[in-house]
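What follows is calculated from the coordinates using simple rules that are stated; it is not laboratory data. Here the structure is a predicted model, which is why all the values come from computation and not from measurement. Cβ atoms are built from the backbone, for glycine too; each structure is taken alone.
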Structure I
Amino acid sequence: MKEMKILSEWAYSPCEPYRGYTGKTLYVNVGNLKFAEKNVTEEMKEKFVGGRGFGLKLLWDAVRDETRWNDPENEIVISGGPLCGITQYPGSGKYYAVFISPLTDQTYDSNSGGHFAPLLKFAGWDALEIQGKAERDVIVFIDGDEGKVQVLESPFRDINAHSVTEELHERFAASEKDKRFISVIATGKGAENTYLGCLNTSFYDARRGIVRLKQAGRGGGGTVLRDKKIAAIVVRKHGWSGMSNNPADPETIQRLGLKLHKEIYELDDKQSRMRRVGTVHLNEIMNDYHLLPVHNYKFGQHPEAKNIHSTIYEKMFTQGIPDGCWYGCTMACSKAIDGFTLKTGPWKGRTVSIDGPEYETCAALGSNIGVFDPEWTAEAAFYADFYGIDTISLGTSLAFVCECYELGYLNEETTEGLKLGFGKAEALMELIHRIGEGRGEFAALVGKGIRRMKAAFAERFGAPREILEAIGMEGQGIEVSEYVSKESVAQWGGYFLTLKGPQHDEAWLIFMDMVNRQLPTFEDKAEALHYFPNFRLWFSLAGLCKLPWNDIEPEDNLTKYPPQEAAKVPEHVQNYVDLFNAMTGKKIDKAELILQSERVYNFQRVFQLRLGKGTRKDHSIPLRAISPVFKDEWEARRDYYDEQLRSSGVDPQGLSTEEKIKRLQELRLAQWEKLVDAVYRRRGWDKNGIPTVEKLEELGMDFESVVAVVKKHTRKEDQWEEDL
């Protein structure tokens with residue numbers, strides 16, 4: 001690779017972390033080529049903690065109320081957190097990227113593993129804030145060894161993530177072994193052509209001798225990166241260790257880590273088999289419980305699901321290699337298929353290593369589009385990363401397209417020659433390549449996501465808007481992740497009463513609600529939809545992966561605690577409290593942990609309000625998410641749904657299937673409104689879904705600018721009731 005021209009350079013004196021923080025954040029403007037160092041105040045640590053919290057605070061200060069995703073002042077803010085970078089406790093390498101999303105037009109945060117966040121911190125920075133738009137493709141290089149930041153002219157004509165990350169590791173490393181001290185964030189051509197762009201984050205896998213990728217997939221962060229004409233962000237840092245965070249109490253961190261390592265080694269094979277198959281252990285479980293999305297979430301089971309059973313993937317994944325994406329993670333869930341020869345696309349005939357696929361990808365680019373071929377799904381997963389496209393939004397968008405084609409709303413003419421439909425593997429793979437490479441108007445439209453497809457299919461092709469709204473599985477503009485939520489009222493909230501749209505990082509309550517029947521009342525559901533979103537958010541503040549929390553549990557967890565308490569995995573919650581205290585020297589308890597999250601949760605809700613979102617109308621839900629829409633959905637589980645009607649006081653005898661569906665939808669829409677009211681009450685929000693000033697005061701988040709947004713958008717109670 002030719003030498004890269006330096007467009008701008010800035011020197012700094014790296015600050016070593018102390019008790020998890022360096023106390024500094026880095027600002028880079030790729031438009032005017034300016035740099036700045038900002039201080040992290042004690043108030044910022046107290047109120048925003050780190051990671052996603054820091055990202056939201058910095059973004060809030062950077063944008064206007066009118067800022068949209070492709071405005072120069074929109075930022076990508078990348079931050080780990082005080083626990084990010086330790087090597088003693090599994091899952092400690094996460095960063096959280098915060099930005100205004102092209103899909104949702106509001107704030108979004110997406111997380112990734114890999115080595116970037118720890119190396120960024122050890123290079124001296126608690127967060128990286130990138131603003132502006134470059135005139136030409138650039139690379140941002142943070143050199144923690146030399147104490148300098150450069151904006152370099154990019155030499156790349158092909159910006160696919162695999163080529164870019166491999167070449168940059170080669171360029172900035174002195175030797176093969178040296179590559180582990182470098183990490184790269186890149187995306188791909190598909191991020192330019194779609195709103196579905198992901199951020200690929202690299203780590204050097206010394207055991208395989210290759211550079212591998214993890215993804216901050218959701219929300220379109222890769223699209224924002226390419227809109228700024230950034231080809232890659234690179235960080236380099238040598239000379240760190242597992243204690244480089246300089247914790248207050250290293251012995252406690254070591255003890256807690258050893259405790260969890262022991263649980264993983266002894267229990268993982270009996271519980272989740274993460275070290276053998278990663279998250280695809282869920283494939284057959286979801287199918288067994290009618291939770292696997294099939295044919296655009298119409299069904300939750302399929303007889304061909306046996307072809308994507310975890311035992312199939314176990315044979316495909318390379319075994320016997322510790323697959324952690326950051327040092328010390330014995331969960332080792334970052335599986336890979338090595339020696340895979342591609343059958344299609346620009347790299348046809350090449351032998352590659354494929355990241356995963358994870359459960360979500362197996363469902364999105366598998367069962368949900370009616371393809372039950374694990375090799376096809378693996379290739380689709382590779383090319384999604386190659387083009388820089390989120391697999392979940394891609395798969396859910398393709399599922400919507402398949403159903404629209406089979407309903408007759410699309411045809412070969414409108415799809416530009418593609419015979420689409422569920423199970424049409426060859427045509428679907430061709431569409432993926434067209435989307436990634438930017439070929440054709442139809443592919444470009446699919447790449448804008450379901451919300452925009454619904455409008456276009458109605459306006460251009462005459463499709464009935466009411467049906468499109470019923471079957472288009474999106475909320476707030478983001479595509480639904482890969483679980484069937486129809487039969488769990490609590491999970492309706494876990495998807496569609498979220499801060500940024502339906503993905504399962506806030507609450508996965510299906511088993512508690514639907515299987516174990518632990519949330520019988522709306523108040524019970526509301527309590528769960530308060531606790532779990534806040535607890536899960538806390539990982540994004542600390543810089544941690546959620547999987548070690550409940551994908552492995554102490555052996556006596558279910559017998560030691562009542563069922564609702566056991567779902568929290570109390571011993572592991574206490575681990576996180578103790579970890580945080582051992583790192584920072586603070587003395588929080590479990591209640592304070594939730595309070596830390598609740599502050600940021602409410603701040604982000606107000607941020608959405610500031611950008612013109614964040615009210616009850618934005619918490620809409622498609623009918624497919626709560627009920628059958630078409631006759632074949634009902635008939636697939638006729639006895640079950642008939643009983644659902646009976647238990648609600650409706651006799652199905654003598655009713656046509658269409659009448660049954662309508663009755664059930666009416667019942668469940670009424671339940672939805674009751675759920676919304678109960679959740680808003682528990683969260684301390686008004687009936688329009690806006691945090692009250694009293695709630696902000698209670699949380700200590702009553703900053704003048706935050707209260708001003710709430711007061712501007714809060715209407716009198718009688719006005720809201722009149723609208724209802």
Structure II
Amino acid sequence: MSTEIEAKFLVTGRGTADRIRALTHVGSYSLLEGRIDIVHDVYLDTSDRALLSAGYACRRREREGEFLITIKSAATQRGAVQRREELEVSIPSDSAPHAPPDAWPDSEAREKVLGLVGEKSLEEMFRLSQTRSVRRVVDGERHVADCSLDEVRVGEGESTHRWCELEMELAPGGTEVDLAAMSGWLRATLGLHPSAGSKFERALDAMGPRRTAHPPARQEETILLEAPKDISGGLPFSALGAMGYTATLWRQQTDQLSFFDTHDGAFLKQGFTVVFSRTAGAWLLRKGEGVRAEQAGLPQSPPREGAFPLALRSVSAVFPSVPFLEANLVETEYRIGGFVAHLLRVRAQQWTFLVPLEESGPRTLLRLVVIGPPTGCAYFSFLLQERLGFRVSLVPLVEEALSLQGLAAPGAPLPAEFRVTPDDTVGRACRRILCGEAWKMRANFRGAIHDLDPEFVHDLRVATRRARSAVRLFSSLLEPGEGTALAEDLGWIARLLGATRDLDVFMSRLERQLDLVQADPGFREMARDRLFAQRAGALSVLVEALRSERFTLMLHRLESSGADESTPPVRRFARGRIDKAFNKLALWIDRPPEGLTDSELHRVRILFKRLRYMCEFFRPLLGDDGGRLIGSFVGFQDCLGVHQDATAALHMLSGFLVEVPTGSRSEGFLLSMGAMLQVQRDIQRAQRARFARQWKSAPGIIDLWKGVRGALRDTE
């Protein structure tokens with residue numbers, strides 16, 4: 001590979017070319033007698049312009065009975081001086097000039113082209129002919145450069161385009177200081193202007209989109225680019241001007257948008273975004289850059305009737321009610337002129353992102369949407385990348401915006417960095433697990449604070465429970481007192497989360513149960529008011545705790561906890577701890593389920609929960625049957641969970657009864673209360689019966705663990 005360094009000038013004006021031919025020196029450098037070359041070039045690319053999109057041009061030139069293939073990168077330019085990567089390979093005269101790249105002789109040029117186009121074939125884009133007057137430039141005995149006055153022709157007949165260029169290509173004996181000195185003399189003496197593009201660029205521009213053999217099915221293309229962080233104020237006009245382009249403002253519009261999803265990110269996971277546009281006063285369901293459905297509505301929540309909700313239901317049965325992102329958009333469209341522009345259009349999208357309901361700092365992002373014929377679009381986009389630092393945007397807008405704000409997407413899975421791997425030590429596994437639970441707590445924090453959906457409180461509670469379980473699991477590895485302090489803080493926040501969550505669960509079932517017992521209207525109103533008041537009080541206490549310094553410090557301690565790297569491998573540790581948990585469960589296996597008290601059932605539920613958490617922590621170590629093992633806990637946990645919810649509801653109703661003055665207890669009230677209490681007891685009885693049936697399979701879970709345990713041992 002070589003680097004071509006040259007100064008290029010446009011030769012315009014009557015008599016300028018003759019004056020150049022008559023030169024005997026360029027400043028202090030001498031021009032020797034030269035030669036006249038007639039050059040015929042064919043430029044090649046794939047039908048979808050794979051080389052051009054990557055910033056390369058492929059030229060085939062016939063020379064002395066051979067064909068020379070030259071691969072050139074786009075030039076980087078400073079003033080008149082351009083430099084570009086250049087690779088060459090000769091095709092022997094006895095080979096077909098149209099041989100595909102994989103038939104070329106071994107060379108860097110062959111590897112470069114194959115790496116860019118793969119198995120795609122090359123086809124002719126256009127032909128370019130030159131009459132070149134080539135002379136050496138010397139400084140005494142030193143060969144400094146080669147001076148070439150080129151008369152260029154592209155096209156045929158009435159479509160022929162001609163221009164003249166002067167090239168000063170640096171020779172091995174020259175330096176860029178020499179090139180700069182000669183360039184300065186030519187500009188000052190002959191009034192020459194630097195050429196902002198290569199012959200290839202000019203030829204593409206001259207031939208236009210209709211004559212460069214574009215793929216018939218793709219007459220227009222869209223490329224999305226993202227600006228570097230230091231370019232955020234809109235289209236960089238001065239930088240474009242230095243590249244030989246102009247930009248004319250065409251139109252501008254602004255918008256304010258709110259992005260919504262479900263608690264678990266059902267729409268984002270399927271590639272959809274639900275947006276409310278304040279400018280249009282409309283809701284939009286988008287898939288990528290396209291709009292699938294649109295309907296006018298109010299900004300608080302999507303409309304419930306019409307075509308739009310039908311489109312939403314085709315994606316998720318749960319409506320998107322959680323606002324997770326806000327944005328201000330200034331979109332400016334430009335007409336672009338210059339080399340290979342071909343009436344390109346560029347939309348500059350200046351985004352400013354905010355976090356709803358929070359006093360967050362704005363984060364900005366500039367995106368360019370380049371639209372136009374494939375050839376011009378690909379080349380212009382490449383120049384923006386190569387010379388201005390833009391990059392093709394591969395990340396969806398919402399994902400990039402959330403990253404800028406340091407937020408997780410709704411329903412985002414646990415990042416891989418927080419998952420245990422088979423090669424981890426115990427200390428590293430401890431750090432991953434504790435940090436992972438802290439990440440989940442942060443991911444659900446905002447939704448719980450603003451009460452965006454009850455499931456945020458639930459997920460925050462689960463993460464807190466899992467963190468408590470992990471602290472207990474790794475207590476022997478933590479610093480003295482660290483495990484105790486973390487356990488106390490996690491227990492504190494878990495109790496507050498539990499108080500709100502238990503009310504959420506009961507309230508979610510309340511209306512159905514009230515209808516079931518045909519509750520007295522007065523009882524209905526009192527029950528609703530009482531539960532809503534209790535929940536408001538519990539949530540207020542919870543929010544205060546979540547905003548407290550104690551909670552913030554607890555998260556920091558979780559994220560910084562963990563043992564050192566000198567601890568043993570995690571696999572043996574995991575096997576031993578899961579063994580211990582199963583031994584505790586085994587003590588209950590022979591107990592008849594009908595004889596277990598409510599508190600004992602709750603204890604069994606906790607054992608299943610801890611086993612599930614532990615196996616989920618170490619899931620990557622458990623082999624193919626690990627998923628079945630974890631799934632076997634879920635039925636028991638769910639069954640006993642519903643039993644526990646009914647127990648909690650009994651306590652709530654009993655407390656409600658005690659607090660209502662005797663004089664306010666009408667007959668309808670007492671009958672409704674009795675019926676509601678009986679509903680909870682019926683649920684308990686049904687779940688006990690279900691548990692008794694499931695309990696018969698409990699020994700099989702221990703057998704399943706033995707198989708998983710054996711696989712775990714084999715990995716050592």
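Numbers at a glance
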read-out: Comparison of I, II - label where Kirkwood radius over Cα pairs in Å, for residues 251-578 alone is highest; value: II
read-out: Which of I, II leads on distance in nm of label points 7 Å out along Cα→Cβ at positions 179 and 595, largest value; value: II
read-out: Structure (I, II) behind the derived value -15000 of helix-only ellipticity at 222 nm (-39500 (n - 2.57) for each DSSP H run of 4 or more, over all residues; to 500); value: II
read-out: Test item: mean count of other Cβ atoms within 10 Å over residues 27-34 calculated as 17.9, pick one of I, II; value: I
read-out: Label whose coordinates, when mean count of other Cβ atoms within 10 Å over residues 19-26 is calculated, return 14.0 (choices I, II); value: II
read-out: For 10 (relative contact order in percent (Cα under 8 Å, 6 or more apart), calculated) the corresponding structure among I, II; value: II
read-out: For 1.6 (distance in nm of label points 7 Å out along Cα→Cβ at positions 283 and 547, calculated) the corresponding structure among I, II; value: I
read-out: Identity of the structure behind 37, 30, 26 (criterion: semi-axes √(5λ) of the Cα gyration tensor in Å, calculated), options I, II; value: I
read-out: Computed 5.9 for distance in nm of label points 7 Å out along Cα→Cβ at positions 99 and 707 - originating structure among I, II; value: II
